[in-house]
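Presented below are the structures under discussion, each in the form of structure tokens.
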Structure I
Amino acid sequence: MLLELAAANAAFAVIKETIANGGEIMSAGRAVMDWFNAKNSLTEKVQDKPPEQRTDLEEFFALEELKKQQQELKELMIYQGRPGLWDDWLSFQVKARQAREAAAAEETRKQIEKGKKRKHLLEQIILWFWLSVLAIVVAVIIFGAVWLSTMKGK
């Protein structure tokens, strides 16, 4: 969690420095994406932690830091960016989150499908093994019966 917060802080520092040096918010696009990814990663990590492993105060301050940075980013986009940039940024975040969730769902689906294929293959291997054992046993019984019948005749 601290790693994600450090990444978000570093990306936000790049954004602020770009603006302070007279650059536009759009020239810090990579840093904005890095901040966005770090924010999402931190939020997901906090949500995925089991309740007994959570440190509420640490999480609270990390999320508060992100809220503060998001408010500053909003102000930068409104006052330093083009008209409607903040609204476009919000819709982009929604689309990016939906794309990530769709990719995660697809990955989960692929893993489940892969597991089903492995299970089916294992079942087929076991089935053929037992059919082979059965065929060998039947062949031995037939061979033994033929051998016994030929031996009795002598």
Structure II
Amino acid sequence: MTDPKNLILIVEDDMNLAELIKQIVESTKKYEALSAYSAGEAFRMLEANKYPGRGNKIKCVLLDIKLPDLDGLSFLEELRKKYKEEIGVILETAYEDEEKWQRALKGKVVGYLIKPFTAEQILKNLDVFFEGEAAKEGMKILTYDQYFEKFKKYKRGGGH
């Protein structure tokens, strides 16, 4: 079993994709992963993995925006209320527009992966996330830069 600091929660309603991501993440032997197929199930897993008085075993969430019971961005808002910034969040989604990006940035996501993404993209994001606090801050800055570049194109009529 890997060090609990490397526990990842995959929140994805497509069970096949969730299990594929889990296999990719665990294949490195650096990470352990749990899969949740809804926001409600994810919150139950977060509660079940609390260290009494010491935070959460889950350190990072790979979060889909489209979920059956609560959209991923609303989940992110609730997660921040309950856990502040203790748990990192990397969004994974096929949906992007200015409002989604703004809500993601307000929720202090560390990464934003657009589907279809590669195994290498997932693992690179996780590897950088677990390098330490400076790397996490760098991820946030890159995510903000990605947002600003994308919306400069939108403003110029460059489309999606």
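Per-structure values
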{"item": "Among I, II, structure where helix-only ellipticity at 222 nm (-39500 (n - 2.57) for each DSSP H run of 4 or more, over all residues; to 500) as derived comes to -31000", "result": "I"}
{"item": "Value 10.1, calculated as mean count of other Cβ atoms within 10 Å over residues 104-111, assigned to which of I, II", "result": "I"}
{"item": "Origin of the value 1.4, where distance in nm of label points 7 Å out along Cα→Cβ at positions 112 and 128 was derived from one of I, II", "result": "II"}
{"item": "Of the structures I, II, the one that 14.4 was derived from, the read-out being mean count of other Cβ atoms within 10 Å over residues 64-71", "result": "I"}
{"item": "Of the structures I, II, the one that 0.00 was derived from, the read-out being FRET efficiency 1/(1 + (r/R0)^6) of positions 32 and 144 (r between Cβ atoms, R0 = 25 Å, to 0.05)", "result": "I"}
{"item": "Per Rg/Rh (Cα atoms, Kirkwood Rh), the highest-valued of structures I, II", "result": "I"}
{"item": "With mean count of other Cβ atoms within 10 Å over residues 16-23 derived as 13.0, matching label from I, II", "result": "I"}
{"item": "When Kirkwood radius over Cα pairs in Å, for residues 48-135 alone is computed for each of I, II, the largest belongs to", "result": "I"}
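Any read-out appearing in this document is the output of simple, stated calculations on the displayed coordinates, not a laboratory observation. All values derive from a computational prediction rather than experimental measurement. Cβ atoms are built from the backbone, for glycine too; each structure is taken alone.
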